[in-house]
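Some structures to go through are shown next.
Nothing in this text is a laboratory measurement; each read-out follows from the coordinates by a stated rule. A quick note: this is a predicted structure, and the numbers were derived from the prediction, not measured. Cβ atoms are built from the backbone, for glycine too; each structure is taken alone.
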Structure I
Amino acid sequence: MLQPKEAAKQINEWVEESTNKLITEIIDHKTLTEAVDLVLANAIYFKGKWHHPFDKKDTKDDKFHRLDGSTVDVPFMRHSRSQRIACHDGFKVLQLPYKQDRPLPGQPQALYTMCVFLPDARDGLSRLTDRIASDPDFLGNHLPRGNVEVGDFRLPKFKLDFNTRLNGVLRGLGINEAFKLGKADFSDMVADDGLHRSLALAKVIHKAVIEVNEEGTEAAAVTACFMFGSAGCRRPVLVDFVADHPFAFFVREELSGAILFAEITEIIDH
């Protein structure tokens, strides 16, 4: 049996390799107490280049308005070409396609895009995310149907790091039994050690990193589960899309509708 330091080292090395070094650590060896029987981890890594990259010479600093009313200077990418934008009541949606790689023989062509949901009001993000969360078809039903000519188009460059414990979120979604011994049993996920112990969740930790720049997007996420056992609007001539206040964005595979990453930008630092 591995000691805590060696076990944590092996897990973190796997995380670093699986995320192309975007995430180098998910657990500290001090969290691997005698009460922890199993750590189940999964990782995802994505790197996509824009179908139409932004020109770096057009990137200029401007004000980003935070939810607390403060502002910060951040670099904004700009484009004068037409964009896939939909206008809806209280928000707009931008869809930026990534460059397609050649599919493997016999495999379908994957189509990835970033979808940016920008509320009209600077403090409108929470209301918009409530609407998105309340309807599983909301995202798909509000995507742009075609390109429009843009007027003022600005999208910030940013890099976000997110680290949280998901116990409360999962319980809020109604997943309670998984945290109770005797109610849930994950013992079939591991080899039988002869002790016939049932397993339940103790805590779930999630960490994500995403960077958006002129070339494209690089993102990674890791989730670790610690287990314990018993012993639209009419199209105008020009559409402005200025993401200078908090917005939500998704990296989506269009053929399946699968969401790879979903984040909100409440605070952007230069």
Structure II
Amino acid sequence: MRQRAFGATGRAVSVIGQGTWRLDDDDRAAALATLRAGLEAGLTHIDTAEMYGEAEPLVAEAIAGQRERVFLVSKVLPSNASRAGTVAACERSLKRLGTDRLDGYLLHWPGSYPLEETIAGFEALKAAGKILSWGLSNFDVDGLDEALRIAGPGAIACNQVLYHLGERAIEHAVAPWCRRNGVALVAYSPFGSGDFPDPESRGGRVLGEIAEAHGTSPYGVALAFLTRHEGVFAIPKTARPERARANAAAGDLVLAAAEIARLDAAFPRGPRPRHLPML
């Protein structure tokens, strides 16, 4: 599994990680087996959130005895993101996750509390050693600019955004902003949240042909395309161990320039939307 520097943290993090949104909807034993299989295969970047119900306790059980291997990320709800609320929410997540620290802690999406308050909470947690870095999720360029103005260069570890073959809006402005400012970009729902290209569609046929050439699956090709640039990571969610192992294999797949051009043509990014898409 390839690793790359995670933004300004400088930490080497697996290019492909594991998402946990709605993982607790699935069979618990299967979910545990999947997280553990993913860890064994090198998917050591695990993303969760206080909003994800029982996902945090599930992750705690999956990583028991392996905490040092894991780049562990959770997120605070905007409704909890006052200065004091951010600290309290993190404490609750730490307890549910059975750990004394998070490698990353994110604001789940922009909310009503002033960003200065949330960032003050993040910095207090960082000073106390309870988080090692902080970042944002679902932030467009205006919000990123505001966070940079408040915190200064090198403070924002990442921005986690919706990014898949059918939704490339972040490539217009958000991804270039992150590259310029040394901020990692993390793609959630990289398979389209149930809307992966049909094999018989034009794009699906291109995916299939490239996958066949590499002896992999269309899902692996999609992950390789999304993470083709330095500083970009993906956190697919699955509840099947064999899929977790396949996702890990995609972390070593590097597409040729001609293959990237074919995928770019088959899945055009379209015009820049007025608002950043999110789930």
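For this structure, a couple of remarks:
- If helix-only ellipticity at 222 nm (-39500 (n - 2.57) for each DSSP H run of 4 or more, over all residues; to 500) is computed and equals -12000, the structure in I, II: II
- Which of I, II yields 21.1 [mean count of other Cβ atoms within 10 Å over residues 162-169, calculated]: II
- Given 0.35 for FRET efficiency 1/(1 + (r/R0)^6) of positions 18 and 34 (r between Cβ atoms, R0 = 25 Å, to 0.05), calculated: source structure among I, II: I
- Origin of the derived value 4.3 (distance in nm of label points 7 Å out along Cα→Cβ at positions 58 and 258; candidates I, II): II
- At a computed 13.4 (mean projected area of the Cα convex hull in nm²), which of I, II: II
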